Structures are given as C-alpha cells and as structure tokens.
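Listed after this line are the structures, all set down as structure tokens.
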Structure 1
Amino acid sequence: MTTVVPDSPVVQKAPSGPRRRIRPVPVPSDRAFLGLTRFSGLLVLGVFAAIGLFLSIKAFPAIRVAKFSFLTTQAWQPDIHHFGIAGILTLTILIALVAVVIAIPVSLGLSLYISEVAPQRTKRTLVSLVDLMAAVPSVVYGLWALYFLQGKVIGVSRWLSTWFGWIPVFKVNGAHPNNPLESGSLYSASTFIAGIAVSLMVIPILTSVMRESFSQAPLGEREGAYALGATRWGMIRSVVLPFGKGGIIGGTMLGLGRALGETIVVILIISPVFTINTHILQAGGNSVSFLIANLVGESSTFGISALMAAGLALFALTLIVNFSASAVVARSRSGAESDG
C-alpha cells in the first residue's frame, strides 16, 4: 500500500524593509468635526484657566498679608487683617458631607429600582421626575426648607441629640433632654437642616450616574447569575453592584462637588458663625459660598480680595473633587461589554 504525502505548501517570506503605515485621508467634514471638538475642549480648559488666573490675581493681596494663617484662622475681620477660612471651610465640607450621606441610600435604592425592578412605563415616569428635580431652582428648595422642613426636623434633631448626644457630632451645647419646654432655637438654622435641603439637589446627580452605570451591567453575566439559580437580589448583589461600583463612587464625588458650592439654600437656612462647629445639630454654620454672597456688597477693596481668596480655595477644592470623580468613573467597568 502506497501512502501519498501531499506537497508541503510553499511559505513565502514577507518582503523585508520597513512597514508602510496606512493613514486614512480625512474628508473635509471630518476635518471640520475634529477642529470643532478640539476647539471646544481647548475652550473649556481656557475658561477654567481664566477663572483660576482671575481669582489668583484678585486674591493675591489678601494671601500676601495672611499667608498660611489664611487656612488656620477662625475669624473674618479682613479690615484689621485678621481673617481665615478654617471654620468656614470646615463647615462647608460638613454641610456637603451631610447632604451626601443622606442622598446616597436614597439614590442607590432609586437607581436600582429604576434600572432593575420598575416596569417600563413606571421607569420612564421616574426618570422624568428625577430629571425634573434637577431642574427645580435652588431657591425653591431653600424656601421649602426654611418655612416647612425646618419646623419638622427640629423634633428629629432633639431626638438625635437626646439619644446619641454621647457622639460628639450629635452633641448640642446647652441642650437639656429632660426639659419639655426647651426652646427649639438651639436646633434651628443648623448644618443638619441645611444638609437635608442640599441633599435634595444632590439626589438627581447621584441617581443619574448610578442608574446609567447599573443599566450597562453585561447581559451575559446577568443571565449567567440567573442560570446558576440566583434570585433577582442575588443577581443585583453579585453582578450589578460590583459592576456599578465605579459609578457609585464617581456619582457620590460628583454630588459632593455640587454640594460644596451650594449658596442660596445655605443663605436662607444657616445662622452664620466663623468658628469650627462640628456639632451638626446645633444652630450655627457657614460655608464659603454663603460668606461670599453675604459680604460681597459691603466689603472694602481688601475685603473683596479676601473674599476672592476664599473663592479660590473653594474653586480648587471643587476641581479636586470633580477631577477625582471623573477619574474614578473613567476607570470603572461602566460601558464594558459581556464576555459571554
């Protein structure tokens, strides 16, 4: 028996020499689009740089006088060169943190319900309502919080102070839990009430970012979890939440950046103080935006420079928070496709 071996294929070597790089030739419409997008990106960067440069120039006289004490002084008397934002910046961060802590569970539950549970018609309605919340002017939230919410929250603040006053952040100086006739003024105009009002303005941001992140969880991994016998909650816990972790963190930081710069709600509610007050239930608070809006019309030339320095600090803090949030969202798995 004769075995016929087929001829081996002849392998031709690629011609030696450098590879030729293929470059597409853009058509005029592509060139125009590329130029427009570049211009838009550079314009945004230019605006941010111009704002930072303007604030730096205007704030330089005050910073030159105060130097490092600008970040450590708990007083605001620029006309006698005794001013700083230690207390103001601390209270700004406290109001923003209270708002974010309240908004996170509400936004997380709402975004999961919209993306995973709600029927299609209900989903469209809820998405529209959340977007509508973002469109409501901040002064409306401020008036509602001042004339309605504040009176309802004083009882909650008193209860928290009575039972959790051993925690420093919930302590109220001068409060007597056993006194039924205790004045509610100890608890009004507090950081806690301002934080609740600001949280209503933060919830739409957090919900939109989380919902978008959850909705992009890979279908293959969802079906795989169901195929292994997972319940809906089991699928959400093992697939959707890990996938949307970057969206949760990024959305929270974006909401924090939004809360840091809120002005009108704080002006309507807060009773201003310039020292560090970490008791969030106690009357008295402040924020950088409140300081600027409240004093800009009655300040001297040097006082305006001091306010510009405070604005520069808030501008830098907000940029750091927002850029960090963008980096977290960009590094998350949002937008990835299923492997299966």
Structure 2
Amino acid sequence: MGCLHKYWLKEFAKLFLIIQLMILVLFVFIDYLSKMDRFLNADITLMGAMGYVLLKVPFMFVQLTPASVLLATIIVFGVMNRNNELLAIRSSGISIYSLVKPAILVGLIFSVLIFFLGETIVPLSMGKANYIKNHIIKKRHNFYVARENIWIKSENKLIHINYYDPVQKSVAGVTITALRKNFSLESRIDARIGYYTDGQWVFEQIIEQIHAKDSLDYDVKLYDKKSVPLLFKPEDLGAVSKKSEEMSFSELRKYVKKVETEGYDATTYRVDLNGKIAFPFICIIMVLTGAATGMRSFAKENMPAAVAIGVVIAFMYWTLYGFCLSLGYGTILPPVISAWTANLFFLCFGILYLINAE
C-alpha cells in the first residue's frame, strides 16, 4: 500500500510542477507585455520592469495553486483510469478510495504552504510591487503611506487620512492642514468621516480652525457637513492604501482591532481576515473534487473533457468565493460566513461527488 501511495505522489508532483510552471510563465509574459507601454513611459528600465512583474509571482503562486492542484489530481487519476490501473486496484480487493489518502495529505500540505507564504513572502513582495507601481510607474509622488495611515501633499495642503474603506470608498479620521507661502499655518480641518460624491469630497462632523495672519488667535467653526475642494479621488487612495495582501494575518488582525477601537467600521478588512484562513483550505477540497472527476468513466475515454470540467469547477469556485466576499463587504453576510460559504459548499459537493465515483 505504501508503494501505491508513493507512486501516486510521484506522478502528482511531476504534473503539478509542470502545470504550475506553465501557468506562472504565461502570467509573467502576459503581464510584462501588456504593461510594456507603461514601462516605456515610466522611469524604469526593462530589467527593473521584469523585476516588478516577478515580485508578483509569489502572490500569483498562492492564487493559482488550488487550480493547479485540481488539474494535476484529475490528470493523475484520469491516466490511472485510462491505463486500467484503477481497475487492477479494484480487482486486488483494494478500494480506490485508499488513493484519496495521499491526495488529502497533498491538499493539507499545500494549505499549510499557502498560509505560510501569505504570512511571510507575499506581504513583502506585494508591498514592494505596489510601491514600484505607485511611485515609479504611475508617479504618485504626493502620496505617502506610513503603515496604515495615508499622507497626501496637494497644492498648499497636507492631508492625513487615518482610515480608508476601499469598498465604501470613504475616509475617516481626516486632518487637512493648509499652509501659506511662507509655510505658516493658514487653517486646519478635522473631520470624522468623508465620502466622494458628485465630483467632490464631502466631510461630516467638522471642526475648522482658521489662523488669523500675524496673530496667535484662531477662529473655530463647527459644521455638520461641508464640501472641501481636493484634487485626489477615491481611486488614488485605493491605489496607494495598504492592501490586505500586503499584511500578514497577525498584522491584519491588529489593524482590524485598531480600526474598531477608534470607532470605525472595519467590515472590509474583517472579511479579508477570515478569508486569509478560509482560502488555503480550498486545496483539500480541490483534491477531493479532482479525485472524483478523474475516477469517472468518462475520464477514461475523454481526458480533455475531464480537464475542462476541472477548469469549470475552479471557475465556479472563484465566482462563488468572490460573490460571497462581496456580500460580506456589503454587510449582507457576516464576515465569517462570507469567507467560508464557498468552502463549505464545495466541500459538500466534493464529498458527494467522490462517494458516487466508484
């Protein structure tokens, strides 16, 4: 039985490496060539541009691994099915479900690997890649991100944003300091929340302090709501704000606690926090589904059809997973449920699909 498991693991490892390498190489070339015009217009060499693309490879490895695991599992079982190896195993009185054990082990190993990469390499590489994208390629030199805070220099204003919600496209904990030409203080605006509507920023719960020239006096005014002319848009904030993939699980958890302690809504980041745990487990589900597909009778006669079904299953998972996360971002579903619904659905599907395989 041990030799059978070793044989399966050897075939799986070979196919997984081939599939994953092909997908990653294709991604690198497509991403590099599709952004060539931006690279040529930016202050970056072609080798530096290639380095920028390669920085995103760890993130893409994590994202593409479940699909590669699924396809490799389907092909291994499909080839064994076509070569009548599964029939020989049945004839020997051994259940073909015994081959599911090394498949589940592989799924568990890749789940741990994905979580480990998400905690270590991915945050560092994506942080560096986003910095190159914003400050070198897109030349957003007036934007600066210090940990989770955003600083913006716009005309004579220095703007500090404590929290940006990328889903609601709103800001919170905003301070706008206006300076005169001699760099003396002209005014300061403190707002609790702000949002972008009809081409302008509208802030609520405002305290405005206007400094009288050549004096130490301040004229303090309170507003429930006021529009303030600013040059940047939510898209600019979304591009430079620190993304969830740039933070490890522990960093993101601390950030969520910080935001909620300060009284802001951290639903978006709480959904991503639960997603960091839920997503790696899809590898276990994919090996179950892949085993069930490769064991089917049609896989013996039509391997391309089995692979196509694998691609459809992966696409359906991504669609459902993204849809459930969107429901979580919109507070329609609780963060935990939105992150785990797709996994639970496909786990039930994979188990039922596997039970009927033999």
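The numbers here are math on the coordinates, done by the rules we state, and not lab data. A quick note: this is a predicted structure, and the numbers were derived from the prediction, not measured. Cβ atoms are built from the backbone, for glycine too; each structure is taken alone.
Suppose you compute mean projected area of the Cα convex hull in nm² for every structure in 1, 2: which one lands on 33.6?
1
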Calculated from one of 1, 2, relative contact order in percent (Cα under 8 Å, 6 or more apart) reads 19, and the structure in question is 2
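Supply the structure label, taken from 1, 2, corresponding to FRET efficiency 1/(1 + (r/R0)^6) of positions 88 and 320 (r between Cβ atoms, R0 = 30 Å, to 0.05) with the calculated value 0.95. Provide the component values of the computation, followed by the final result.
On the way: 1: 0.95; 2: 0.20.
It must be structure 1, since only it matches.
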